[in-house]
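A.B. asks: Structures incoming, each one as structure tokens.
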Structure 1
Amino acid sequence: MQLAPHPIVKDLVLVGGGHSHAIALKMFGMNPLPGVRLTLITDMSHTPYSGMLPGYVAGFYSFDECHMDLRRLAQFAQAQLYIDTAVGLDLENNRVLCANHPPVTFDLLSIDIGSTPAKQSVPGAAKYAIPAKPVSQFLHNWNQLVDRVAQNPQKPISLGIVGGGAGGVELSLTMQHHLHQVLKNADQPVDNLTIHLFHRGAELTHGKNPWVRRHLQNILLERGVELHLQESVCEVLPQNILCESGLIVESDYTFWVTTAAAPHWIAASGIETDSKGFILVDDQLRSLSHPHVFAAGDIATMANHPRPKAGVFAVRQGKPLFQNLQQTCLEKPLKPYKPQKRYLSLIGTGDGNCIASWGAFGWQSRWLWHWKDYIDRKFMEQFSDLPEMSERQGSDRQPQISPESIPNTMHCRGCGSKVGSSVLQRVLQRLQAQQGAYPRNDILMGLDTPDDCAVLQVPPNRVMVQTIDYFPALINDPFVFGQICTNHCLSDIFAMGATPQSALAVVTVPYAKETKVEETLYQLLSGAMKVLYQAQTTLVGGHTTEGAELAFGLTCNGLADPDKLLRKDGMKPGQVLILTKALGTGTLFAADMRRLAKGRWIDDAVESMLLSNQAAAGVFVEYGATACTDVTGFGLLGHLLEMVQASGVAVELDLAAIPVLEGAQEMVQQGITSSLQPQNLRSSAYLSNLTAVSDRPTYPLLFDPQTAGGLLATIPAEQATACLVALKAQGYTCSRIIGRILPMADSLKPIQILS
């Protein structure tokens, strides 16, 4: 008998990575609720802090200084992290609809997705204008603009900013400052830049006091910003802005910074909203129409205390949001929250000065900027300096879910801890309704029959290739983990030049209520079957158990022409060695476990692991590959050594040509490696010039174990260029020629590394 460690009984889903949710996540990390599974759905792993964003645009802050790493924060809070965009709510069935994930079920929901500038009513704005939100999209375009000016500083450029509120004014000043610095560094006149600011009102920054409005307008005029007051933009074209007055202004880039608006799917879900589509909430931040839904930040409007859409309110709502989510999970009374009526507004002028606005008072000072900078940096420190597990609230002090909610936690191993048949049946029915199964005539018996085994037919003149892999989840998203693991398991089939036929799954699902087990299994198998379907194969059976942590594996079958198998012993002198993916997943996920890896590094690693090797194998066959393997647990050098020894050849490896994932080199230099690294290092004994290269920064990554790594193949040298072009056209952008095959010289040390 085994006692389950805190079985999952409730799902709390947070949609959006805004300021309120970031604060709530940290507080959940400090005060975990056993039995409550947290899930964060966000379209980006790094969320910007609005208070520092103008400083970033001005060039005062780096990306990391003004962004919260949501991957690290979610890991601290022991939350699942789904990098995806919510596109709808099914409030009848308590599900969040996502752009790329299957629907996500919740018991309790919180929404903090911010807002976007309203622009739908202006022709051309949605197509040609760059909205200030979502911030990730804005920053992508802004960085491209800065690069364009830096590369062509002699070329005049005109920017249009639509919206004369505090955001539009601050953006005008900070953009101008940064681009002027770029032009000065290139010895070009600042007159090459023209900025136009459009505002339909007679005065800028409506809502601020008269002194602040006049002062900001004078600063803009002094700095040469072209003001177009009482001008309503009626159309945006690729190179022009048209106004109702007939004014036409040239604009190479148009930025949209107008009144905030809510995504249309919020109101479409049936939840009660205000006239602008924002979720109406009570004093406890609960939806007026759906009390199991909470909302905070810009997307929410407090019915009894409406306030402007400003970051200061989102920050202040973080703690009361956490408290009321926690109280709801514990089935305890909620606590009201009343926001302050007035707040200090600080507007940066882009030159190291700041303007303060408080009610009827306003003043400008460089000291104010330094004070604001100190406050902002102090705020951000709380998300980077996260305490270790020992510093969190002790388990004896943790609030507990009501005993009635907790299922029987004793699991009998006599039944193999199997998941119930009714759960499996429901999951399979949902999966078949969602995407079906890839039809194959050679699957005689599979999931659609009640028999004890799958029955497959092997066509004449074909051989069956089999492989198996199984490992614990390396990422806290069952849907994505299912895809990664399936890619990893199928990779051996592709490396042999075979076509996958079928797969058997082995799953361990964390202990939970039956409905929670079903959701985890559904998400996991949805990811697996997505990849299997793309590979034109099918799941024919498997085995499921419950355990302490999520784990998954597949036994995969493939079919091949016995005369066309790609084997490890086919390397020939004169050929070149091509690798299709960058190295570094081992060290990056080792660092991620310690909360040392940056979220965007893990994003890149996940993107690499989600790339199937199937198309690469086809390219290699087309261009005459004679040997192939996939780079996985033994690392690049370990798998290469298997090929070299089987083929009786030597290899000259170009260390500088080997592609590496961002952050991987930095992590190994800090001594962070996978637990398998020491064993993999044994293959260094086969290097002929070990002492000459062992101190190179990339060297340790030769032994880094990979998950869903790339293919390593040899092809004729004359085909190399065309092969690389074909690989990159198929999406393998990191493909490189990393070495060449030589005749065997010293059989004891057949690998030489060029440094």
Structure 2
Amino acid sequence: MCERMALYRQTFLYTIEQQLLIQQRQLILWVPVGIALGAAFFFALPWEIPRWMGLGGFSLLLCTGGIILLAGWHWLLARCFGGGCMTIALGAILALRALYAQPPMPELPRRAVVLCGTVQKIMLAHTLINGKSLPRSVELSSVKFEDYLTPNIPPLSRILMVRLRKGDETPLSLGDKIRVRALLMSPPFPAFPGGRDRQFEAWFKGYAGGGKALSTVQVLGQQSQSWTRLSAGLACLRSDIGDQIRTTLHGAVGNIAAILLAGQNENLSARVREDFSDSGLAHLLAVAGLHLGLVIAIVMEVSRVCLASWEYAALRFPCKTFSAFLALGVGGFYVLLTGAHLPAQRGWLMAGIVFLALAVGRRGASMRGLACAACVLLAFSPQVVTSVAFQMSMAAVMALIAGYESVSALIKTLMSTWILQCSPFIRWLIHHGIGVFMASLFAGLATMPVVMAHFGVIEPYFILANLIAVPIMAVWIMPAGLIALCLMPFHGAGSALWIMGEGIRLVLELAHGVANWTGARLPVPHMPGWGLLASLLGICWLCLWRGAWRWRVGFIVLALGCLSPWCRQQPDILFDPTGQMIGIRGKGVLYVLGHSYAERRVEQAWAQALALPVERIPVQALKGNKVFNASQTLLQCGRQKLSSTCVLRRDGKTILIFLQNKQFDNDNQETLETLCQGVEVVISVETLGRVCAKVPLRIDRSSAWWNGAQAIFLKGTPSVEKARRERLWVLHPGRHATPLFPLAQAE
């Protein structure tokens, strides 16, 4: 028996080593994957480990991996295991460094306060889907509170976003120091366990929270810039370009043009964003590799033709190299001009590696360039591993590179037999049509799991929409936009902007038409974290692995991740982080009880998580012994003359729901004790105290104070999943953060 086990072990190790030998130089491409796994593991921990302990533990893992790597250098398995330990440890160390490098989250005043700050960014007014218009917003830095309690407190080290009053038309410019009275609020908690963590995003973006103005803005003067001259100049240039665009192009067309040429993406209406998202064209609204690639390609082709047409330069200078570096420089300026978003940074880094290889006479390996760009981004900002922009960008580019490598030879073989018989224009049209189709297919399929996880939808018509929209963007919109940018200093960009606007208008009509097709938006329940991880690992395996295991392992892991939303048990009841709203999952609908200041955001998050439409039960329906039926669910409200009290029966269990604290009067004690008999779960939007003290599972407003949002599962023994984690970026119970007052030495 032992000999047989040893034989099986040797055979298994031999098979793995043979598969690793097939990879050859492909193994180096897994370095950024290991770094990303280490960073993701650190950010996913439910509690905060001490800084010295984390640094010591991860450093020990790094050293152990290095020792294994050196000691077993002549054994491939040892090299892979040691290198994997080193990359994972390096990712965790980078994440630990980035976490503690951020300033603490301040405790914002809970009352209205007068504040002074410097305008760092201005967001124009825009309209929501329901027709409601939101006024201008400003981002303020170096904020000080004019409060007698905090007279000598230094300015905030984080940024505040303040929404101005409706009708406030006070002229503002970047760098203005303003005073305004506002009501502030810290970043909110997740709406449900596993939901979007806005506190995590605010921690790494440098935000302290936001609020709304209660008075008209007062401009105190121009403040000396706290950022560099380059940043200030780019911000002013971006604002001027946006103003010139909106002077010529109005409405959604002007806003999209401002996104493409100046990176001002905050003024586009939610209706247009939804149309682009449902039609699979949302990537056109984010300045990414597509736009940067078009800019670099146009500049390089134009400059190369101009240099080749100049006889003196064509005979003496390397025109191709000069054109490449000129295009790279213009691309870098375009990245800075549009806000230096993450996908654009990745694209520019990859372009720089390719052009550097071109200058030294080497072949630019695209997949290696992507790996280098990913390593650079993760080294400086490891928190991007959790962002949708990083995940979609890397998955799309990996799929494009690997997909073209896999099918290019097959396409050439199939087309070589009949394409030579066509005219040159038809050959060009077929070649580019197939290229756009394959690019849409590969990028769309690779980003589909990320879209499912973060947006809760599947967009089945993305290939058809991109077949039309991407060529329009490449040959019409972006060339006209670049010409407009060049003519803006001479005030002659009107004609070019009009041409660009006509192309944008065509894409807008396409997005709106495709979004209104039947089945354009298929809702998907919330994907758990392990499902997204499995999907991304499956994509990496399909794109980076070589050999027989590529399709077997990759498709199994990817399919497991994509099916994870339907494999997990859905919560029966949701309790929001404010402790004032209750969601009950029914058959094809989510019933919502209660109200809170964040009800719109919470309802949208719940609807996306459960892939169900929301039906709010009005207050009038909670009186008079009303009954609501919903798939093995009986919700009865207003029993025994207790208004705002509901009894839910599901799966043989009884749940008691209190929506007002008036039910806890002494006159109702006997009635309450009667209702509490035989109840497995009691939920209240107020503190229960000693009410229903014998019920096994009690959830009230105080539990939301301590644990945040909660999900209740009724199948089997009732259980609760809590959203709160003990991490550095998570606010203390009750939205408390680091006080503005100087802490005592004991604190």
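Rule-based calculations on the coordinates, nothing more; no lab input. Just so it is clear, the model here is predicted, and its values are computed rather than measured. Cβ atoms are built from the backbone, for glycine too; each structure is taken alone.
A.B. asks: If distance in nm of label points 7 Å out along Cα→Cβ at positions 40 and 592 is computed to be 1.4, which of 1, 2 is the source?
C.D. replies: For distance in nm of label points 7 Å out along Cα→Cβ at positions 40 and 592, the value 1.4 is produced by structure 1.
A.B. asks: Still on this structure, please answer the following. Given structures 1, 2, which gives the highest value for Cα Rg over 2.2 N^0.38 Å, for residues 104-439 alone?
C.D. replies: That would be structure 1.
A.B. asks: Which structure, out of 1, 2, was distance in nm of label points 7 Å out along Cα→Cβ at positions 144 and 464 derived from, given a value of 5.1?
C.D. replies: Answer for the origin of the read-out: 1.
A.B. asks: Another question, then. Computing helix-only ellipticity at 222 nm (-39500 (n - 2.57) for each DSSP H run of 4 or more, over all residues; to 500) gives -16500 for which of 1, 2?
C.D. replies: The structure behind it is 2.
A.B. asks: Which of the displayed structures (1, 2) returns the greatest value of distance in nm of label points 7 Å out along Cα→Cβ at positions 48 and 648 on calculation?
C.D. replies: Going through 1, 2 one by one, distance in nm of label points 7 Å out along Cα→Cβ at positions 48 and 648 is largest in 1.
A.B. asks: Another question, if that's okay. To which of 1, 2 does the computed value 15.4 (mean count of other Cβ atoms within 10 Å over residues 64-71) belong?
C.D. replies: Source structure for this number: 2.
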